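Participant: Given below, in the form of structure tokens, are the structures.
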Structure 1
């Protein structure tokens, strides 16, 4: 339960503003994967676990019972999947994180960090994203802000290849706007 609460706090804070973080924790890629069913979520976690094992990493996931209990206690914390890929037996370094939220249930956001070994992180990302995009071809990229955060879902506009920040919200994310 403590791990799940930490994951919620991390996601909430990621959209709130600038917080100093090690360069290795910087988000370098992010995607939205449509996982509407339990079977989809199980397949997704299976892909994560297989790729993690190849690289000597491991995956922790929140139990469905814990997610349901949290949603009952805190409706805005509703989620169908929370998973993290870690380096080190004691969760020494986060490699990737995947979760949905009450404002995008069934649309899991997976983020990848730069890592202390960028080559390993890039290999892992490439390995799983090729499998994920093959199985869920409507996977879309998410924009990463100069701060390393991902915008709130309400501030995004969907395009055919991914999301962009709504120009009306650009200032919120320290983005330059173009004027016509």
Structure 2
């Protein structure tokens, strides 16, 4: 009987130690390189200037998933520059719980299903712009105001990914890398 208990315990340990965890889609740490992530470092990096736009095909299906746009924005006393992003349907971006604009995430932030993900419809998002609604003042809006080395969280189906970006209000939006789980 004791031998049978040891056999069952040994079999139980072997079965659970051989679980394949390479396709574990429970989450992904931003910026961390592992065998389950394809990181595309852009050299040269994409640099979108005002006025201008550029696109990224995240999953290699020959369709652009994200379009980034820099354009002039009329203000009360002249012009500012706004930065926008259009995501096609089927792609989700991580949104801030505070203002529902695309969130700026830090290195090693864990992307998982509990984050505030956008819906799956094609949508244009403001990354950085101005709100001049009261007639006297214009206030900056969006979460990508003069950012260095910040990340935008992405989700396609059950795969997570990120875009590493630098945005200067009066300079270019630079896309340095993008990544997606296998």
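Participant: Identify which of structures 1, 2 gives the largest calculated value of mean count of other Cβ atoms within 10 Å over residues 44-51.
Facilitator: The structure with the largest value is 1.
Participant: Continuing with the same structure: Thinking of 1, 2, which structure, once helix-only ellipticity at 222 nm (-39500 (n - 2.57) for each DSSP H run of 4 or more, over all residues; to 500) is computed, gives back -10500?
Facilitator: Of the structures listed, the value fits 1.
Participant: Here's something else I'd like to know. Identify which of structures 1, 2 gives the largest calculated value of Kirkwood radius over Cα pairs in Å.
Facilitator: Across 1, 2, Kirkwood radius over Cα pairs in Å peaks for 2.
Participant: Quick check: 72 is what I get for volume of the Cα convex hull per residue in Å³, for residues 92-131 alone, calculated from one of 1, 2. Which structure matches?
Facilitator: 1
No value in this document is a laboratory result; all are computed from the given coordinates. Quick caveat, the model's predicted, so the values are computed rather than measured. Cβ atoms are built from the backbone, for glycine too; each structure is taken alone.
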